[in-house]
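Asks: What follows is a set of structures to go through.
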Structure I
């Protein structure tokens with residue numbers, strides 16, 4: 001009887017710790033929504049809890065407004081993603097200190113602030129300009145030469161003249177609608193901020209935050225944006241969603257794709273059809289031999305949650321269990337941010353990121369030093385107008401310059 005009571009008490013303890021009924025996680029990577037939900041369902045069954053995954057991103061916009069709405073409604077998730085310093089500062093009042101968690105010793109890229117760890121790195125990600133190596137080969141273009149503006153301009157012109165022979169609709173697949181602002185005002189914007197600079201160099205970023213604009217650098221960047229827009233499929237550029245943009249590349253209808261290795265799960269069929277990899281962005285006249293690599297976002301635990309113990313276990317199990325490792329790498333196709341994970345992603349673009357990273361040819365992600373509102377509400381419409389042809393390149397430069405100066409005054 002005593003043994004039974006001890007077992008019963010142990011069961012009650014486990015239930016109290018992990019059987020809280022429902023655990024909610026809000027994340028910003030819609031491309032892994034299905035994979036994360038499948039893993040969460042299995043993990044939830046094993047731990048006696050229902051895990052609700054809310055994926056906010058892609059064509060549904062940013063997480064910031066949804067988090068604010070949920071917080072106001074008293075329905076804040078137990079775990080939520082944030083993308084960097086500005087987002088952390090917005091929510092630091094409710095983000096739990098994770099410094100003593102077991103996974104911290106397994107990663108070199110946690111989110112730290114004032115010496116403490118507050119963010120679990122979701123993955124390692126990178127982007128340059130993804131290319132279809134088979135189509136470049138048919139056109140007689142060596143991707144190793146694509147490392148500055150002039151090289152890209154020459155290549156784009158040649159590919160555009162060979163559309164019929166190559167069976168393509170456009171040279172580039174890129175989206176610039178307001179809903180896809182994360183492609184332009186987040187990822188492309190970073191070319192202006194860090195391309196060609198030593199990793200971690202914030203000189204351009206800090207100057208722009210202070211309202212100081214390098215006119216020559218911005219001019220060359222505007223040339224790059226104009227080039228990408230000029231050779232993009234206009235329907236996808238102006239109205240296309242994530243699926244349309246990635247789909248054009250996956251089906252061989254575009255030679256280049258302006259996305260990162262996170263699209264690998266959407267390219268499973270294409271991975272067996274043609275070879276692909278990343279080339280550097282050509283946003284400068286000088287050669288820039290590297291791509292942009294970092295942790296894309298971080299999971300935070302809501303310290304006001306009633307399920308903190310359960311939330312901690314969910315994150316630890318991603319790193320410390322074979323099932324968690326398999327989900328991150330094999331199912332979601334992500335590059336793991338943890339040294340103990342021995343699995344390698346199968347996607348060609350993820351392998352390309354690993355190769356660039358191993359060679360030390362990487363540039364920082366500095367876009368998140370600017371607020372989400374600045375990127376989404378100020379910069380995104382400027383890119384959108386430029387893509388639509390409603391403003392000239394000179395006006396694009398003027399509006400960008402004004403945006404930085406106005407932002408510095410706030």
Structure II
């Protein structure tokens with residue numbers, strides 16, 4: 001059964017109920033991957049409500065170009081995260097952020113910001129800046145941290161939860177993430193809002209594109225889209241696919257994504273070697289990084305989500321927007337997005353993954369029906385219109401509660 005988010009007031013799609021509201025968004029990296037793609041969708045959607053957006057970035061990168069194309073003012077202000085891989089250096093990071101707080105605060109004052117919006121839970125400098133200026137603060141948590149990226153909070157889990165509760169509102173991208181970060185009793189100002197991935201018009205366009213490809217002649221194709229790293233499960237997909245070919249030799253697997261660093265490149269090279277070792281190198285295609293993944297989803301019949309710890313799983317929603325059913329690991333946000341047996345299939349181990357893949361390969365019509373059902377759910381749940389409407393309602397509530405607070 002589909003989980004429902006706590007009620008958030010949705011703003012009407014017409015007038016600009018937040019006209020003149022200046023929101024300063026802070027992001028923790030500048031590559032065009034999940035969190036930043038969802039941020040761009042949010043900025044696009046909120047612009048229809050009259051929100052004036054500004055963005056703080058910790059460094060230069062591709063995101064700055066995407067923001068410039070939208071005419072969004074930006075500033076590069078370096079800062080440190082409050083999580084790490086090695087569970088050390090927290091005191092040094094805190095000291096660095098105290099030093100870097102002043103230029104960030106100065107920029108917010110120059111912009112005349114009305115609200116600070118932290119686009120991730122891996123940094124706390126947004127909370128510090130908002131407290132310094134007496135501004136409302138919204139925290140948008142998009143990652144587990146420990147489960148998905150092995151990031152450990154400098155303050156420990158308990159203190160980190162207490163700091164998260166200082167925000168005027170906290171947004172989680174799934175109920176699973178809310179439980180993990182806020183505990184069993186989340187505060188009343190805690191909300192679950194699924195990411196939007198496309199405008200409703202784009203959903204309709206992708207549906208037409210999928211319909212046009214319905215009778216094409218090609219091998220039954222699976223696709224996994226995501227940056228190459230062990231947690232994303234490309235090696236899991238290759239092993240399951242190799243086992244499937246013993247039953248269904250006429251199948252194909254697309255692996256779409258690049259390697260972000262030295263360690264990721266080593267993992268990608270290992271996946272190429274694994275495909276050769278298992279004798280499926282001629283049926284596994286490595287596409288590399290593709291800026292717009294819709295081409296990859298439309299080239300396939302079924303999408304795979306083999307990550308074991310997705311806070312939500314943007315690519316799951318993107319695959320559904322292209323009328324493609326998703327086979328996903330039954331955990332985290334993936335379990336919320338996929339309605340097993342209706343919009344896709346869930347698995348728990350390699351044997352059940354192979355079984356799910358074989359089920360679709362044997363019955364392409366079933367895959368198509370599940371894809372159509374998933375598209376209908378995703379159009380309602382993951383449109384930019386719905387996403388922005390929920391956040392606009394949340395912002396209005398925050399501003400309303402803080403209307404008596406002094407301005408900087």
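Computed from the coordinates by the stated procedures, all read-outs in this text should not be read as laboratory data. Since this is a predicted model, take the numbers as computed values, not measurements. Cβ atoms are built from the backbone, for glycine too; each structure is taken alone.
Asks: When you work out distance in nm of label points 7 Å out along Cα→Cβ at positions 259 and 379 for each of the structures I, II, which one comes out largest? Walk me through the numbers before you get to the answer.
Replies: Numbers: I: 2.1; II: 4.1.
Ranking I, II on distance in nm of label points 7 Å out along Cα→Cβ at positions 259 and 379, first place is II.
Asks: Who wins on distance in nm of label points 7 Å out along Cα→Cβ at positions 51 and 211 among I, II, i.e. which is largest?
Replies: Working: I: 4.8; II: 3.3.
Structure I gives the largest value of distance in nm of label points 7 Å out along Cα→Cβ at positions 51 and 211 among I, II.
Asks: If you work out mean count of other Cβ atoms within 10 Å over residues 107-114 for I, II, which one comes out largest? Before the final figure, lay out the partial values.
Replies: Values: I: 15.2; II: 18.0.
When mean count of other Cβ atoms within 10 Å over residues 107-114 is computed for each of I, II, structure II gives the biggest number.
Asks: If you don't mind, there's one more thing I want to ask. Could you tell me which structure in I, II was used to calculate mean projected area of the Cα convex hull in nm² as 19.3?
Replies: Working: I: 21.0; II: 19.3.
It was calculated from structure II.
Asks: By the measure mean count of other Cβ atoms within 10 Å over residues 163-170, tell me the structure among I, II with the highest figure. Walk me through the numbers on the way to the answer.
Replies: Values: I: 15.5; II: 19.6.
Between I, II, the highest calculated value is found for II.
Asks: Shifting gears a bit: The value 27 for relative contact order in percent (Cα under 8 Å, 6 or more apart) was derived from one model only; which of I, II is it? If you can, show how the numbers build up before the last one.
Replies: Numbers: I: 27; II: 18.
The correct label is I.
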